[in-house]
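Following are the structures in question.
FYI, it's all coordinate maths here, none of it is from the lab. Owing to the predicted nature of the structure, the values given are computational and were not obtained by experimental measurement. Cβ atoms are built from the backbone, for glycine too; each structure is taken alone.
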Structure P
Amino acid sequence: MIAAGTNAPLPFAPRAVLFDMDGLILDSERALLACWRQANDELDAGLDDAFWLSMVGIHDAACHAMLHARLSAALADALIGRANALYEQRVAAGLPLKTGLTALLDWLDAQGLPRAIATSTRRARAEAKLRAAGVRGRFHALVGGDEVAQPKPAPDVYLRAADALGVAPQDCLVLEDSLPGVRAALAAGALPVQVPDLVAPGPAAAHRVARDLGEALTLLRSTFAIAGARP
């Protein structure tokens, strides 16, 4: 692993950048965790933070299955409904952007590098979240989890996002916060850089890790500075 804090250049200058959404560009995982906690307390469901964190990076259907495996169907459904209602209020208000996103997007604009969102969230929901946060127009394409056959860690969403930009997956940099997303990027043949959010990557991670999007930008700048690299 090339650990966080190491600014050695990337192995190649990417021709496009593919972004996860939740926990990577939107500070949504903390907001959602707070909603799960509140719903859990209100309904006395008895689940702890470790359980909620185990769902990070996993698509909704799998998360709901995990809840139904731990709780009665009635309590699981009530918990999901209450947490979703609380989260909708936060989404409508506009979720905060992650540190360093604006500077990174400005640099990508200056370099003429295309970018896409590749998210497990269904497309209409992702569109709404990005528009409420004021950043939908900063991305050239968006692929939602409901537009592909298999969710992350399958490569489908990244393959489709690369195709939408007209760039081969192996020429793309993927920015991800979760391990399922990193695995999806690797399966697609792209180069992942993990920017961990709530869940640390672990000491055995075999991929590049950046502390935040600002450090990811430093990696890109150093890469493109070598021999006057151009996209």
Structure Q
Amino acid sequence: MPTTILEINDLEKNYGSNEILKGIDLQLLPGKITGLLGRNGAGKTTLMKCVLGLTANYRGQMTFKGRNLDSADKRTKMKIGSLVDVQFYEDLNAYDNLMLSVRLIDSIPKRNRKQVIQESLEFVELSNAARKKVKNFSFGMKQRLALALALITKPELLILDEPFVGLDPIGVEEVKDLLRKLCRERKTAILFSSHQMQEVCDLTDNILVLSNGVISYSDQNTHYENQQAQLIELMK
């Protein structure tokens, strides 16, 4: 059986008296894509921010490859990529935006920075737009650039918050193809949230439904008839 990349047990998170997460349990495996469904305010982004260390004061246990998850540990941060609240310098080109981030990563030697950036842009098929200013990018290109940034360190776990929002049908298919490629070639474990039921059902190996602070549904994506209708009912 593949080694579990991320395991979460009894994760709870409150904002004041408002209980957002009431005991979350889940496992993510290498090379598998897990889709997280839930209504607005269900806690999908909060769950992701807990994993990424972007919010504190939660309860429960999270382990990364069998060890307690410490998102402040640099070696661990290198192995977890994310697309959550990504912002770019619009007047800079794609290459320079990535370089600004790469310079902050101590584990990437200066002599390797150019190669790392080129490889990441090539993976998301933006090599030809490397010197183009981000303000001239389509929304789909910006999403792929955000993915290139998340992949700079070749993470083993990728956390994506609504990666398909604002994309046209072609952009959606391009991102889906890239995520499949990541799983196939790098065995990356992927967790993404979405409101787009069709994309979740098309893309994922596993589906989770977050409702009322708990995972109300967790199962392999079996593509059965009327699956989307049942998932909508579970989100209510």
With helix-only ellipticity at 222 nm (-39500 (n - 2.57) for each DSSP H run of 4 or more, over all residues; to 500) coming out at -14500, pick the structure among P, Q it was computed from.
P
Which of P, Q yields 3.8 [distance in nm of label points 7 Å out along Cα→Cβ at positions 53 and 197, calculated]:
Q
Structure with the greatest value (metric mean count of other Cβ atoms within 10 Å over residues 181-188, set P, Q):
P
Out of P, Q, choose the structure whose coordinates give distance in nm of label points 7 Å out along Cα→Cβ at positions 37 and 109 equal to 3.5 when calculated.
P
With FRET efficiency 1/(1 + (r/R0)^6) of positions 85 and 189 (r between Cβ atoms, R0 = 30 Å, to 0.05) derived as 0.90, matching label from P, Q:
Q
Among P, Q, structure where mean projected area of the Cα convex hull in nm² as derived comes to 12.0:
P
Winner on FRET efficiency 1/(1 + (r/R0)^6) of positions 101 and 149 (r between Cβ atoms, R0 = 25 Å, to 0.05) once structures P, Q are ranked, highest first:
Q
